[in-house]
Structure 1
Amino acid sequence: MDLRLAGQDCLICVLILGFILYKLSNREGTSDRLFRLAVWGTLLYCIMDFLWVYVNSFPVGALRRLNLVINAWGSIQVVQMAFCWMLYVQQRLQPMRRYERRERLLYALPLLVEIFLALVSMETGWYFSVDANNVCTHGSWHFIHFIIAYGYVLVSAVQPFVKMLQESDYAKKQEYRILASFIVVPLFGGTIEAFHPDWPATGPAVMLSLAWIYVGMQEHQVSVDALTQLNNRWRLRTYLSDIFLGDNDKSNLHLIMIDVDSFKRINDVYGHITGDVALKQVAARLSKICAGRRCFLARYGGDEFVIVYDGIRISVLMEELAEKIPMTDDVTAVTLSFGYAKYDERYTTIEDWLAVADEHMYVNKQAKKFR
């Protein structure tokens, strides 16, 4: 491979990763910080690849020491990136979990082993060696580097894959699928580099996966309601459009419109902050009800929510929605009004289906007023 072309590829990767870091610089969430660390690790690795390309372009023995440093640092950066990626995935899967010190040390142990082996290999040649002519070759222990790096990435793929199989919520399932598929391109690039050490393919491969995840993060922000963290109206319409255009079985599909009773009174009497708390609690209750069922849950707007339910036990679902939602502070328990419409081939548009469900919900709401 033309080493100059490889150097240009590494430089392009550095510029793209730098742009992603710039766009993420104002985000302070835990998962955002972990993602930035993974991007930083990849960027530094691409810089090492860039330097390695030009150091290897000159078969001068005087550059041997620099070549050793570059190889050691590059090996460490790959594993550091994989380690940060694993932490990022776990944060996305369990955002509220707090890890004990022993757990954190256990997760970091392979990284510490990698740092030690990479540094001592500059003298022992266990991972790599550079001869008097500045030619680098893999050592007999280099396979350990791949085991550690791909061990982290493999764990990061298996965990979201298992969650994807267990998850019934459409949006969550999509998120887990993206996280699980991260491994594909880096695995391909790492395999190429393992058989062709003079072709730095790992950095560009990881960059492509990180860029894809970044785009997915942007789409997630567009499709998620900021207050309740449920799917928003735009995502709901996209989902319903897929249903109308798809050829899957629609015989058991139900669209449920939900409205919070007396929500205006909550805002007027207790204030909008309390109103926001009420909406969050309603969202949490609806999420709990939908868990384990084939449901798509979204905030439709204001105090209205929508559930698209695929199943035959619609009456059981309605009974759970009818239960009161306990509130904190001075707010009395919140109740919901709801109505549903089963999918019918006579519906020619999404609005037709929504209108029928909304009409049934209105009837339910009016009936409460005259009790």
Structure 2
Amino acid sequence: MTLDRLILTNFKNYTEADIALCGNVNCFVGNNGAGKTNLLDAVYYLSFCKSYFNPVDQQNIRLGADFFAIHGHFGADIYSCILRRGQPKQMRCNKKTYKALLEHIGKLPLVMVSPSDQSLITGGSDLRRRFVDGVVSQCDHAYLEHLLLYNKALDQRNRLLKQMWEDRVWEEPMVVVWDQQLVLHGEYLYRRRQQFIDDFIPLFEEYYHSIAGTDEPGCIAYHRDSRPLDIQLLESRQSDKYAQYTTCGPHKDDILFSLLPDMSVKRFGSQGQQKSFALALKLAQFQYLNNLLGQKPLLLLDDIFDKLDIVRVKQLIALVGSDRFGQVLLTDTQPGRVQAIFDELPRLEHRLFQVTKGEVNELGR
């Protein structure tokens, strides 16, 4: 699926923008703060119904405006995200509004690569769970539904534990009710996450070896409590009572990244190894979605030129511009640098856009 045209109204620093894109590589260049990344974020909104960078939707409306609107033309279909101050966000397909946002997830598969990706390596387990959840949810609606219902039950159980602690009462049958809901949805999450990791590992290893330029192993492992979830909840019930929250379950899982089975990338990996690891994760995500959905996701590359050496950047552009990938949108601060790379790849279809204070103009026209 290809994004032919992107139209913005009052989105972040854009009053109006109407951009015609090519089907291969589209590069947006300009100074920091000009709005390059905002364009990628607008495309991300069309896929995930939310911002990649700012979870507060209202803050993405241009200062002084009452609404924002993002429209994407994908062939004969037009997808839209519209938000008015004080009103619920709307996602539309050909002017028809979805009853629920989750109906849209997976229709426009997308992979975002940004400087913040290194936090997948260096950050907490919640970021790695979110990565897995985001990938699987794009191709498995049942997983997304189980995840939402699990989180809802988890929130209710935690509220109950806290309230009972404050009231100095303990009503175990009420806790059991929410335990049953957690088991119903949590066991599905366990199984599907393990299946994802098993399928994902060979894809990741291929890209990691290519990007790192080495045969050193990059390892991924799913770390969870191996006991059935009902047993975990039963045996932790007293500790949960005093902790006032649920101390076990899929929300405590982690994904372990290592260069060797016992050599953590977070603790022992160099900056270059961590960057290579994070980039390989995202490219493997692209391949995983492509394999399951049968269509190439949009690939968004934000500020990659300042995070990799020029040799690896050239290799990456040649790779993502090949038939193996589909449409690519990327950003850079230096038009001369990216143009030099395009000059070395004359057969690569591309368009180059200058971004200046919320205005976009195609270069060379």
Identity of the structure behind 3.3 (criterion: distance in nm of label points 7 Å out along Cα→Cβ at positions 32 and 320, calculated), options 1, 2:
1
Answer label among 1, 2 for the case where FRET efficiency 1/(1 + (r/R0)^6) of positions 232 and 280 (r between Cβ atoms, R0 = 25 Å, to 0.05), calculated from the coordinates, equals 0.20
2
Mean count of other Cβ atoms within 10 Å over residues 88-95 gets 18.8 when computed on, of labels 1, 2, structure 1
If Cα extents along the principal axes in Å, for residues 264-335 alone computes to 37, 35, 16, which of 1, 2 did it come from?
2
1, 2: which one has Rg and Dmax of the Cα atoms in Å, as calculated, at 26.8, 93?
1
Here distance in nm of label points 7 Å out along Cα→Cβ at positions 56 and 112 was calculated and came to 3.2; which of the structures 1, 2 was it taken from?
1
If mean count of other Cβ atoms within 10 Å over residues 136-143 is calculated for 1, 2, the one returning 19.0 is structure 2
Out of 1, 2, which has the highest value for mean count of other Cβ atoms within 10 Å over residues 128-135?
2
When helix-only ellipticity at 222 nm (-39500 (n - 2.57) for each DSSP H run of 4 or more, over all residues; to 500) is computed for each of 1, 2, which one produces -22000?
1
When you work out FRET efficiency 1/(1 + (r/R0)^6) of positions 208 and 296 (r between Cβ atoms, R0 = 30 Å, to 0.05) for each of the structures 1, 2, which one comes out largest?
2
Thinking of 1, 2, which structure, once relative contact order in percent (Cα under 8 Å, 6 or more apart) is computed, gives back 13?
1
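All of the numbers you see were taken from the coordinates with simple rules; none came from a lab. For clarity, every value in this text was computed on a predicted model and none was experimentally measured. Cβ atoms are built from the backbone, for glycine too; each structure is taken alone.
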